[in-house]
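A.B. asks: Listed after this line are the structures, all set down as structure tokens.
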Structure I
Amino acid sequence: MILDRRSLMAALGAAPAESLPTLAFARTGDAAVQAALDRVFDRFAPVGLGAALVSREGVYASGVRGLRRKDGTEPVQSTDAWHLGSNTKAMTAVLFARLVEQGRASWDLKLVEALPGEHDPAWSDMRVVDLMQHRAGLRDDDVLGQAWFMTARGDPASLPEQRLAVARKALASAPGGTPGQFQYGNANYMVAAAAMEALTGQDWQALMVEQVFDPLGITSAGFGAPPEPAPWGHREMGGTTASLPPSHPGSDNPAALGPAGTVHMTLEDYGRFLAVFLNDGQPLLQPASVARLSEPAGGPPPAYGCGWIVLNQPWAGADGATPGRVLAHDGSNTMWYASVAVAPARDLALIAVSNDGTAGARACPALLRALIAGLPVAETGGVV
């Protein structure tokens, strides 16, 4: 899931002073994070809520509120893992960049070169990058209808085989949307991952661990709902907030959809990933690769790179008083919610997460606004 450009700008922009606290935090900003969490948690009452501030060195302030389960007594822990939903897409795009740097792919790689065979001529010049920028014209309804969601969890085929089947179905006919125009969809990243799996002979999960998580020292990452004793996901159903244990098949989307949105990890580890975009790619990518991932595609708005919507925000410049680029995204499997904003020039990323897909959808963007509202303007440049 992703907010549209207007909603994201509203979530990240300055809110009226009377609606947000005035916070002042420095690099040791835990107290201010706690204050923001208190205000937002009290207002929106999600089951659980977490926040973190990230610099090039990783998470430097964080906090959590609420419960692991609505009907339980265990509080959320700072070391708990959170489901990141569609914020997984930026991770899949980073994986592709790794393959490009290793000479196993290229930025101009055509989908039909990675997946040779019969295909509709309309796909002949479509690149894997076009999929990751949601500009290939592929619509979820074309290949991921209700029947797919009803049967995918019980499909005996391997996950790469399932993704390849989705890719073959897509390639068999012309895209249902208009190539070059933005058409957000999970199928784009499933098909892109199928191309990477075909190129490498490895499944996407193994590639993510080998190429992204392990090199960054990320140890809490997994796929699907976080296992116990982590929080359970919740959503409103029939006027009440319901939850499912992580062992239940319905606790997350079908596993084949993984490249588009099933990664979970702790706030600390998510900070390690986001720091890549604050460090010009180090220690994982070259600066040129980060620039490519962060550059929006040409064509009609919104401005979307590879796994990121790209905004220009007044608080994001190096001095906090001039505009700067922000990479932003929201993710949800309807039972969890995650919002993130990355301001490279300011050496700052902000994370808001919830194990409540309903109340969290309101709380997480509000939490980002609360944190942004308290950012100090540095007299000499940079974040104070």
Structure II
Amino acid sequence: MTIYTNIEDLRLAAARKVPKPFFEYVENGSYDELTLRANRRDLDAIRFRQRVMLNVSERRHGGTMLGEPVTIPLALAPTGLCGSMCADGEIKAARAAQRFGVPFCLSTMSVASIEDVAAKVERPFWFQLYLMKDRSISESLIDRAKAARCSALVLTMDLHVEGQRNRDVKNGLGIPPKLTPANIWSIVSHPGWALPMLRASEWTFGNLKSEVKNAGDLGELAQWVKSQFDPSFDWRTIDWVRERWGGKLIVKGILDADDAKLAVKAGADAVLVSNHGGRQLDGAASTASQLPAIRDAIGGAAAELWADSGIRSGQDVLKFLALGASACMIGRAYLYGLGAAGEDGVTRALELIRDEMDVAMALTGLTDAAKVPPDLILGAPSRSAQEPAAEAYITHLDG
């Protein structure tokens, strides 16, 4: 039995098991990958404030996200082509998330369709929407998500156009992938990945094949998808989405305090601070560097504030919480688990993050992950007076 002690172990196992073009699709960032590296660099630079002689015998990891109870303040982010990491990847990830007690969000660009996932899971999941130039397709996707009882809609804001990922270009990654000698060898030399893929229930953009003519031609479908990203949508578009959807709305891809204010004004129930994992605007700031200013800009608003991009541990989650988020989302961290060991690998990724959170909480004197003070980390910007740092600590030695 393979022992995985951290997310890096899962990453290395996935790199061995998954053909290079598909692994690097998950691994890479856009252009020179400056923002990809900044996400990790800035999280790594944050230091905890260690506390001792505090009663931390009872620690609470859970909370809520949009009113849904969660075992840890975390959700699985929408990831395109999740099903390329292993056969039926979206279904396996959704099952693992629901069994563990955290939300799962399905991407517009998933391999498994909304209906495929809904048929295989017991509870509602979230759906992520890219706005298409053809609004009738966006309407159809929203209506299908409602019919599948999805409990929240994630509207991605940072993809007016697609950032180029140079490694994908060099690898010839596409749907279908270019059949170069290198790619053919990469696939046949990974039988543990390839053979289950032959039996996979789907191998295309599952949500879009029913929306597009000639969807059976995978190359044509891929080109159509790329042409449909809409550079014209603006804040007024959110009104249309909210009216059509009628449920909980999460706005994803916010990196600027002014945009965060506009998202709240537009009616977002949650604002997700994110740079798309370093896969869109190369040279954009890291999430960790922007989160405090966004927290200060919308602190006290009805909308929840979440963060993603760069998380590889439970310590990273606590750092984001100390910077102002109430919850986080992970992408690569769970995809590494999926590639390494399928559904069990996703569960292991979540277990690792929970256990790392638990130890870090104990050693910083924290007893409630829903009440993380800003001074949990050194040099943290101060919060407003109505959020006292001492609230989450056990400050007495007796009783």
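A.B. asks: Given 2.4 as the derived value for distance in nm of label points 7 Å out along Cα→Cβ at positions 76 and 316, which of the supplied structures I, II does it correspond to?
C.D. replies: I
A.B. asks: For mean projected area of the Cα convex hull in nm², find whichever of I, II sits highest and give me its label.
C.D. replies: Largest value of mean projected area of the Cα convex hull in nm²: II.
A.B. asks: Comparing I, II, where is FRET efficiency 1/(1 + (r/R0)^6) of positions 140 and 164 (r between Cβ atoms, R0 = 25 Å, to 0.05) highest?
C.D. replies: I
A.B. asks: Given 2.6 as the derived value for distance in nm of label points 7 Å out along Cα→Cβ at positions 212 and 348, which of the supplied structures I, II does it correspond to?
C.D. replies: I
A.B. asks: Which structure, out of I, II, was distance in nm of label points 7 Å out along Cα→Cβ at positions 116 and 356 calculated from, if the result is 5.5?
C.D. replies: I
A.B. asks: Please state which of the structures I, II yields 16.0 when mean count of other Cβ atoms within 10 Å over residues 132-139 is computed from it.
C.D. replies: II
A.B. asks: Right, another one. Have a look at I, II and say which one yields -9000 for helix-only ellipticity at 222 nm (-39500 (n - 2.57) for each DSSP H run of 4 or more, over all residues; to 500), as calculated.
C.D. replies: I
FYI, it's all coordinate maths here, none of it is from the lab. Every value quoted in this text rests on a predicted model; they were computed, and no experiment measured them. Cβ atoms are built from the backbone, for glycine too; each structure is taken alone.
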